[in-house]
Structure I
């Protein structure tokens, strides 16, 4: 009874505050008097249940008479109002202070993880429901598997332009079960029966298939069943396994580990300028157009409106260059993704963060020994596109009237994982206005990357 009386008192106080200026003086006086009486009864430790109920009914009576529409609001209305206010606060924080961001690709690996695969070998025990739930909570892992529904060998059906086609998953497999989610659709054949496997659109299943069934890194090295013109991108089929599978066999099983989820500091760049070495998040909308205005001979375009995360390497007015050591060309070094070189800023090897140092050290080691082990996982910057070997590139600034008609400052952004990064070498410069903020804190999943961003 005391709890119910407190709730009536709370509602009555709010109603009176809202309607005091609309009520006659005598009603306000009566209202105040009954509120005082109920408040006193609630505070009185020796009050009886009957006395408390009487005081509560007195207040309820005056509320019915003077409370207006406010008093008749149901609890769900107040809950909706509370949720709306909370949403406004969250949107405000996201827009001006802290924004969450999930890294989808591995262009910044090993500084940050994009989606990472965990491939199960044939002898491995697959996780049960409990294990999958635990992996989902701690690592953001989603489990995928391909089970045979028929007898026969395993083929991958090529789909015109490649090994897969882009598709969309809807309810109940869409994002948050409801919203359409873009996926890569792979089609396999086992004994003539088609099997479909969908993975997130940013996830590269080709490498897993090549490693699992051919022991190589590139699916294009797997021969087609029916001879076709050279290259993967022709219609046909790839024979992945000559093993004869039977219904119920697990042909392929793997987990996709969620990319690092981090908070982006949107506040600092209102007071300080972005600087070389910052892991920055920026909007891609309009970048292609502004680089066309700069007349930059880009190799490719971004072609999408998304958020990217790259490391800023060049500030407005900087001269950038990648120099490949001569010994790289003579010692037989042949690495995927281009020729490794050292990144220079204004005539000196770039410095400031660990990623710069470790990429440089990797190239220096390769220059001495083409078989040098890569202990840090940083691959070295690749000379390509706008930063081909020993080709200086000046980052535009707004005072360059003749070469920069946009009147904006620009930055050069590159991925720490240069061989797997579509970055400024290919599509040009980032306008300062497009930079959202600096990576601040990795909050999920709970791996060695958890904590302040580097």
Structure II
């Protein structure tokens, strides 16, 4: 059996977060009534001329800088010619031989570096809606929306690595304020190129896969396409260069059309737009405006706070969550406790409510006041109960809540000893097992004491008292 290796490249379209479209003043809003956000420019009417949106151009350059791309001093737009019902002009304004940026990279958490060949600016097409195969409807609202197309080098060799790259790309774009990157709303779209060849040989024939609407689909489609191409080669067949459609219900790809090459689009310079310049000083100002990006922040969390890589990865998944953790760590003075609560209780509450951290009602300083009570005045379990009350009443005093809810920890030695003596008297078998050297028996006795005190007894004092009353095990 020939050992083969897959080669994977990704082409990702990121919708830029601007108020208006790329070459006109039309707004864009997902879900707006069809064909209500259209003007002569984005509808391609005769005589209408495009004007570049400065905010879109700046946002695209910031995105490219976040991807460590080189920004050339001059860039231009080109016409990409093809005919499809959702393209009213019969061409798309894109970039061909002088893109906005080149030669970038993203480093994954495991150290894998994915090179980015180019990131260029282009306008979106409309949306064709196929109505049960009987007719095709076209919504032109999306025409002219600014997109950044990000093309990787063929550096990936497994579906899991491709998904990891996309997760980090999405995270980076969101951190930098470039895009919402919501695949359900179409603001992040990805096409996958997959080829298969004997290990050590040049990559095989490239197949493009489209219609991928989630990271899960992308992973499944890559794995299926690797297996499909392997079967074709095992039979002595030849993999055809083509574009295939992913059918999620069937878990398989299907032929869509033969794969186009650049010459098929008859690119030529856009005559209605001049070349645009990116002065070095302006580029450096945009670079300085970028926030700390997720990979850098994850590494700093591990280094500065001593967090495990998995916890740091969770906390840096969203910029707002990382900000909340840092505010909590500073307020409570205990980064590990702050990390546990942010990744645990806070994240769980966000998931249950279906909200982002920006909408979370409990400020970090007030949560820090609760953490200051643990373990001296309330147990961890009691703190979780108080936390749920605090989320509903974020301005409340955690100490006052603990008192009013009867959750203050019992640390009175006399009261603890009385509860321990009662537990010992009621569990002679556990006492006998402990004295016989069975350490778990002590846990059983502790459970009885905690139950009798409704979880309020200081666990450290309970354990110490039980050991003193029982004596050393044999």
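Side notes on the structure shown:
- Mean count of other Cβ atoms within 10 Å over residues 379-386 - structure with the largest value, from I, II: I
- Among I, II, which structure scores highest (criterion: distance in nm of label points 7 Å out along Cα→Cβ at positions 323 and 355): I
- Entry that produces -11500 once helix-only ellipticity at 222 nm (-39500 (n - 2.57) for each DSSP H run of 4 or more, over all residues; to 500) is calculated, selected from I, II: II
- Identity of the structure behind 34.1 (criterion: mean projected area of the Cα convex hull in nm², calculated), options I, II: I
- Computed 3.1 for distance in nm of label points 7 Å out along Cα→Cβ at positions 115 and 395 - originating structure among I, II: I
- Structures I, II, by mean count of other Cβ atoms within 10 Å over residues 163-170: label with the highest value: II
- Computing Rg/Rh (Cα atoms, Kirkwood Rh), for residues 211-346 alone across structures I, II gives 1.18 for structure II.
- For 5.8 (distance in nm of label points 7 Å out along Cα→Cβ at positions 3 and 251, calculated) the corresponding structure among I, II: I
All of the numbers you see were taken from the coordinates with simple rules; none came from a lab. Remember, it's a predicted structure, so these values are computed and weren't measured experimentally. Cβ atoms are built from the backbone, for glycine too; each structure is taken alone.
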